[in-house]
Structure I
Amino acid sequence: MIKLERVTNENYDEVSQLSVHENQVEELDWDLTAELKNYLNSDEEDEIIFAIYHEKTTIGLVEIGYYENDQDSYNRKKYGDLASYEVNRMMIDGAYQGKGFGKQALLAIIDYIKTFPCGIADAITVTYFLSNKVAKSLYQSVGFEETGEKWDGDTLEPWDNTRTDEFEMAELGARLALTEC
């Protein structure tokens, strides 16, 4: 059974011990310890970090944000989304990968978001690197669809589709409409 619990000072130590496989560290692009400390010392209300538990074992974490989309945002222009929740970062500890926990956790995250804890939103969004076939498959398996938005994951500039070098830096946007959930 998967459950989400907010990261607090009480579970900080076990959550800060989570790690991914060595070849995934660069994709995660997250200083976990610093991020958790900043989160615990912040009174930010539109971003939440949850520990992901399987029964009583901490197996991962997720950062969820709530954002009002400005007039020029891609999803507002394309879909009319006024606000969205974004799964900013999600990780399953390397020891628990490949066991179906990622999908179970993502379904729990979607259920949580559908309670609109920070406000009403039109969609849930995620991003992932084009080279990350596992992430793409995971998000598609629960109904996310690519938006067509693509950018350089390093510079955040729009992606040049003629570029064939370093294609692993291409980052994609995906969206799950909440009205269709």
Structure II
Amino acid sequence: MTAGAAASRYARALFDVVLKEGGDAQVEKVQGEIQEFADLFANEALAHVLRNPAIPVSKKKALAGALVERAGQVTPPLAKLIVILAEKDRLTLLPGIARAYVDRVMDHLKIVRGQVTTAIPLAPETLRRLEQGLAQATGRKVVLEARVDSSIIGGVVTRLGSTVYDGSITTQLQKMKQSLIEAGQ
């Protein structure tokens, strides 16, 4: 099983347990907690220690337990998952688990993330209106990340999952060029 598939399975199991035990509020709380641990375990020095086969699993488990204890109020299913990952010497999966968990939460809450690219920065109000329009079109809440790319000249390119809405001037010019080439043949 690949690391990505394993991370997805752990994330799904954690999500299911948290949802069953605590509902939506707990699901979102765990999302923040798991991201904090993922950031911690993504630290290069710590990740190097965790990947080192010369360090016994018992030491890695003790380290994970100490980190969970030091963190304070960690949701019990997440604390248990971290200990299980340490026992199986799979703590390096935590960043992937966090990403997969966020995807599960977003899907559960019917939120879709996307990107909007424009030639100049968008005003916050314009971004909100675009999110609202896309929400009406998709039936889901839309959260957009704004990017600036002057090479599109003007217009907007929006990505929602695998769907791309390309209204850039660059693309329009390319289409016009192709039409003229085809008409001249």
Structure III
Amino acid sequence: MEKRHLLITGLPGTGKTTLLMGLARRFARLVPGGFYTEEARERGMRRGFRLKSLDGREGVLADVAFGGPCRVGRYGVDLEGFEAFLASLDLLPHPPPLVFIDEIGKMECQSQRFVDLVETLLDSGKTVVATVAQQGEGLIKKVKGRPDSLLVEVTPMNRLTLQDELNHWLEKSLAGH
């Protein structure tokens, strides 16, 4: 089966999001949809994670101050806010053939809306470029086993050379669609 999607995995801090954002900049001419996450810091300490869409919208995914039953480690996940953010992106009818998702991870997978969205996008005619947790069950394991997806691991040894390789791979993949 032809590989259409690109999944980027690796240990925390190896540069998955940096690589994904480099690809998003490279293919900006296609006006891709999607989002990325970044750490929210206070006095040098990580207190949570922010969401940023490629078109400039922002939201909050998780914070140490959030209460409630939906938790991953010390972070409370704002499911309602995350799902409202996802709905605002309107990724399914989005006309360009390219969608970026950072990340398919434990926090994000707390949302059934996110799980359904990712599965629908992967089954659509679009090309999905996503970072995915190195370990996990459910959607994380399922997407990594898809035959239509190229799974690439970022390491300290290859992170500098991967950008050019994946730019080339994605150019070829998109040309075929």
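What follows is calculated from the coordinates using simple rules that are stated; it is not laboratory data. Everything numeric in this text was worked out from a predicted model, so none of it was measured.
Tabulated data
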item	result
If P(r) over Cα pairs in 5 Å bins from 0, in percent, for residues 99-154 alone is computed and equals 4, 15, 26, 22, 18, 12, 3, the structure in I, II, III	I
helix-only ellipticity at 222 nm (-39500 (n - 2.57) for each DSSP H run of 4 or more, over all residues; to 500) derived as -6500 - corresponding label from I, II, III	I
